[in-house]
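Following are the structures in question.
Throughout, read-outs are computed from the coordinates displayed, never taken from laboratory work. These numbers were taken from a predicted model, which means no experiment stands behind them. Cβ atoms are built from the backbone, for glycine too; each structure is taken alone.
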Structure 1
Amino acid sequence: MRIIHKSFVHLLFYVLFISILPLNIISSPRTEAEALVKWKNSLLLSSSLDSWSLKNIKNHCNWSGITCDTAGTISKLNVSTQELNGTLAHFNFSSFPDLTSLDFSNNELSDIIPVEIEYLSRLQYLSLDNNYLTGTIPYQLSHLQKLQYLDLGSNYLNIQNLSMFLGMPYLTHLNLYYNELASQFPTFVISSRNLTFLDLSMNKLTGPLPETVFTHLTNLEFLNLDDNLFEGPLPKNISKLSKLSELHLGRNKFSGFIPDSIGLLHNLQVLKLFNNSFRGNIPSSIGQLRELQTLDLHSNYLNSSIPPELGWCTKLTFLALALNLLSGTLPESFSNLTQISELGLSDNFFSGELSPHVFSNWTELTSLQIQRNTFCGNIPPEIGMLTNLRFLFLSDNNLTGPIPGEIGKLKELRNLDLSKNHLTGSIPATIGNLTKLVALYLFFNNHSGIIPPEIGNLSVLEILNLNSNQLNGEIPDSITDLSNLQILLLHSCRLSGSIPKVLGKDNPNLYYINLSKNNFSGKL
């Protein structure tokens, strides 16, 4: 009896031992092919997978999207961007034990990610982004310990049971952007210490950033947390992410000061902290970021002047400081920003004159937006050197003097807004050279003289607003040549004479016109 009992115990121990060993699934080319065809048949749309057929089973390695290893089993499956419509419910993951790469991105797959995905134990690359997947990200995904690349972005996924997720030691790329993640910073991410790329943007993640993000993820080169609900200050030890080339923290609830230690991120090329509640100074240490190309700090509560050191960032192409409480003059060091393409300083309290020395070096500039400040003095003639400009917004300042004729050299301009200043003199005839102009705003100034006939050369102009000036003379007949004109505002301009008879008839797109408070005569 004891012998039988002892044998039973040994047998039970053996069964238990076997049950905890990793499941060793063996597949065959036929099993794989049948599994693929079964899944294909479950899809609503799968015309791009016509080669997947049991009639062609011996050549399944030549099927669309299939790559086999030397043994003839499937190692890679890529059906990205094939307009596939269906679910993963009938995809038999256990039939593909040798799969190392799976790409279902950019399709119309819906419903949940099945927990059986954990059977793909050799998987190194998984991309399910840009689908309609819903439900909870299964923690079993973190059992795929060989994963190096994981992209679940642009779906409708949420995350629960964070404590069940394991760190993924080989993971270098993690993209979960544009989902419905609503938790604090996921702890399993912090445990995945080899990450170089992390995008959690456009979710509902909350709370302060754990210090461990900066102490554990020191291999990060790209970090995007835009469009979440993170709050609190940025820790000083952000400097430990010394390999970062891009840092995106825009549209959150961060507050406090921008730490001086941010200047130690010497590899940084992109820094975006816009739409937060940062206050205080723009740290002068940013001038140490000599590789910086994009700096976006707009829509905060920064209340300093611009540090001259910012002019040391000579690779800057994009600088946005709008909608803050900044003041003072533009530093002369800005003349070093010879590669600047877009500059936005609007809605602050900047003052002083527009330096010709600074302007003349910005020859790559395509957009200059410094409206709603208190800049004064003349518009320098050197502005004509900015021949790549498409958008020029100088409105709502204290600018005086005439519009320089050199403005006619800006032949790439699409939008010109000089309104709400104290500009005087005539509207230069050279404005007729701006043949790509779509919108022209010169209202609320003190311009005098006639409306130049050359304005009729602006063949793509849609909006012309010259109201509230000291103009005289008639509306030029050439204005009827503006066949794309939609809005014409000439009220309160002291114009006289008759209104062109064909105005409106030759402007078929014109839907709003205001000519009131002038001295016109004759019939309409």
Structure 2
Amino acid sequence: MKYFTIIGALLVSAFFLASCNKTEDFITDSSAKLSFSLDTLRFDTVFTSLGSATRSFKVYNEYDQPIRITNVQIEGNSASVFRMNVDGTPGTSAESVEIWPNDSIYIFVEVTIDPDQPVSASPFIVEDKVIFETNGNTQQVYLEAWGQNAVYLPSRFNKGVRTNYKCEDGKVYTFEFDNFGMETNVQPTDFDCPGGEWTFDDSRPYVLYGEIFLYLVDLKLPPGTDIHVHGGIAQNEDFGVFNDGILYVTQTASIEANGTLEDPIIIQGDRLEEGFSEVSAQWYGIFLGKGSTGNSFDFTTIKNSTFSLFVDSLATVDLNNSQFYNTASSALIAYHSAINAQNCLIYNNGSNSVELRYGGEYSFEHCTIANFGTDNPALAMTNWACLQYDQDGNCVLFDQNRLEFSMINSIATGSRRDHIIFSDWFERQDPNAFVTSFRNCITRVDDLLTTSQNGIYSDFFETICFNCINPELDDALFVDRSEDDFHLDTLSIAIDQGLNLTGIPLDIEGNPRIDASDIGCYEYQK
């Protein structure tokens, strides 16, 4: 702080010396704009205890007349962890700041971080703005700092920017691709990857920033790993305009999330303060890229994203005892890939909870898929895709792949009357192109039986869904769906209605499945 005060005193002296005898008329044109040495001032220090850091930027007057800034202030004002010194004036605001023709001033900004405060008081990413008001127009410089003692990836601010990681000779490197697809700017990190495995074994939370792409590495998440992904609107060549915060597992990489009942893994946004802790679309989601295999999520929660998992062509993933909820779009999106899910809970999704496109192989056992509060069905699947559109948006090139889908002892329900959508390219004329099987499931269907694809699924409960229940909305099923409590009600129609699957002896909470098992991820506890 003493250093900060001395800077201020020197700037005051310099200002008065420089400004003597200057009487030019000030610019009053509302179109006159200031220029800045940067658009975002970043503090990349990770504080392990209470501490401060100071950074600076310059404000330029590129005109041949002096300009007067009506007001400069930190938007957060007194509540902000940032303070500034504007041309010798310390505080959170300054008025009537003058810059002479073709001249500039320094603005020093100090941040004080206490990483021991809860995340609600000191977020993982602390953000604010310096607002400049000049002749009626407003400009800003963004402020960003790290507010918690966490592991930040990458180890610098990278909003809207792609960072590639790879494992080579037991060391994790970052790198870029040149215009010819060749690696360039290869830089070592502080992380090791013995045997090609990069393990998130630090006890601190991990904060992912920007777009993280994994190559030539198997990412291992031990029990209790806590991951926060920083989102926000961003734009780049890979995704256009999008919600930031992406983990992309390429064909040469995999992810293995090894949570346990006692120490689950949580992957979520970094806004944990009241009012944000359960809000969707805080970050984008996890991509399992084309051909990525060996992926698995055990006792893992992925929430508050645009989607939870996008499983691309020929990628594979096993999902066990995991939860996917509070998504702005679908929770699980699969494109000609393979998913094996057991004891999973999926709910509060802005689109179809599970969306299976262009064929693939899928198995769901003892899963609860509950999409209430939206007009989108819980489950949708197709065996075709449009590969090319004309200028009017009409599809001019289709392709199809075999779909093989199995669901046993599972629930697919929600607010609307239909919660299963089938779209078979061959309209059941090819029995091997669209193979679906449901056993001992609870699912709401209506139009599927009558009007969907000209009523070709009118025999759904006779030839596709065996020992299934088509419930009414007011049938007893869950404890309290309005509170997202999907345990089975004491009078639930799911109790004792399942097949005994020897490979799944416990429910999602570790309770034994006894006698005739219950349908869904929870076993009713008598």
Structure 3
Amino acid sequence: MWRRSLSLRTKLQTLKRQPLAAHSRFLSSAALTAEEQEMLNEPREAMDYDVLLVGAGPASLAAAIRMKQLSAEKGTDLSVCVVEKGAEVGSHIVSGNVFEPRALDELLPDWKDLGAPLDTPVTKDKFLLLTEDKSLGLPHFLLPREEHNEGNYIISLSKFVRWMGEQAEEAGVEIYPGFSASEVLYREDGSVGGIATRDVGVGKDGKPKGTFARGMELRARVTLFGEGCRGSCSEEVMEKFNLREGVQPQTYGIGVKEVWRIPKEKHQAGLVQHTLGWPLQQSLMDKTFGGSFMYHMEEDLVQIGVVVGLDYENPYINPYEEFQRFKTHPAIRKYLEGGECIQYGARCLNEGGYHAIPKLTFPGGGLIGCSAGFLNGVKIKGTHTAMKSGMLAAEAAYEALTATGAEPVAETAEINPEEPAIDISSYEAAVEDSWIAEELKARSGTNHNHDQPAHLRIKPEHTEVPSKESFPVYAGPEQRFCPARVYEYTDGSEANGVPQLVINAQNCVHCKCCSIKMPKEYINWTVPEGGGGPA
């Protein structure tokens, strides 16, 4: 058995493999000497694993922990590796974070005894509408229930992720910070076979310097990408496997954040405050979208930031300067005066929601967390959904890996090159059947009794409109204009290749758009039982 206690560098000195195919990202080699070209193109050293996770964020670490839990529960140990580009776990995590512990309760029910750094329970929610020099507070009862944070915690996400990393390592996961995944590796059959880390010690001219060290190959039977929003490897596999086909375009925001230490008398531990309006929306005609947050943590610390939607039209907008203006507002300045900024960061985030989530799996792996876009924009939260996605992916991967009957890499230290690509497509269905989909789709609180006649009915004279006109002529517009995904079309596999309309009447939010916008107005919108519908 391979000695897993050896350091990674020692392993790489003792194990060499033939490299998989990868995309070269080097500069032109025209000016390189033969010796330099040989250095840059020499075969990489490699390590094999059962499961490789790219990025040590909440999704990847939850997946890694869950994988080791399953190994212990079911008796087949699988080797699990996490690679992280930051110098240490948590060093590249940027988030103002109000944490919902739902997924953590499932993953590690004894998290309090394990010392999870959830130190500041939310004590108060405030929501302000800002003009240039005034603020209007909304009463708590007017806030959507998704904005109510009872039972949640204000946390340092980087500290929490470091703690998760410790739990993963104690479970037997190998975590290697300081290694950037720069290339996706593909097997001969086109499936994903792992990643290659970036060469170090290459000059601006593309030539190896005296400190040059070749990158390494981390190869795996299953590779899960949890790089966060716009991860380079994640974007590559989405394009290669056309994972965004049939979904809405993703939309993005940029979050600019600082951590302040403020005077003790101004600090209100547990206060969660969000704002809309000034400085981003200075009038009803202003198309720039965004908002702010301020979270009072422990030890007189405050997380404060602004999120600006990246679909803004004004090319002169500077998100950082908008953030600086925001801090001058009287409702904000009163907390910061006399304090000091001790940390700054910025990060893009996915804002597209459920309908912008791509296909989650491909031959040899899948997407988890914010690489896929599981942020719940209404709740202004995404850590709990990211963690749950990682847990579901781990369960699907464990089932698929053990179903092959092949010896795990944990026993052999080598991947069997004859093994077919692992298919974890059950992860897709698991997400759809989980509270992730329920939460992202059912923000309205809609509820209908399933055991009643459908209140959305195709008019008898228009029964063929969906299959013969709406879908073939207009590509099924009801799939897009309906805000609650009531109308979906199958892939046609069960009806001689003709997509069939499926009506999910229980999702209906009673907007009645379908009664107006349907081709030939083929839907008859009738009332359901009293008491059903949006809450």
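Starting from the value 53, 25, 23: which structure in 1, 2, 3 was semi-axes √(5λ) of the Cα gyration tensor in Å calculated from?
Answer for the origin of the read-out: 2.
Quick one: log10 I(q)/I(0) by the Debye sum over Cα atoms at q = 0.11, 0.16 Å⁻¹, for residues 46-269 alone came out at -0.59, -1.09 when computed from one of 1, 2, 3, so which one is it?
1
Once FRET efficiency 1/(1 + (r/R0)^6) of positions 118 and 486 (r between Cβ atoms, R0 = 41 Å, to 0.05) is calculated for all of 1, 2, 3, which comes out largest?
Largest one: structure 2.
Supply the structure label, taken from 1, 2, 3, corresponding to distance in nm of label points 7 Å out along Cα→Cβ at positions 38 and 510 with the calculated value 7.2.
1
One of 1, 2, 3 was used to calculate mean count of other Cβ atoms within 10 Å over residues 318-325, giving 24.0; which?
Here the read-out was taken from 2.
Figure out for me which of the structures 1, 2, 3 the number 3.5 belongs to, where distance in nm of label points 7 Å out along Cα→Cβ at positions 94 and 438 was derived from the coordinates.
3
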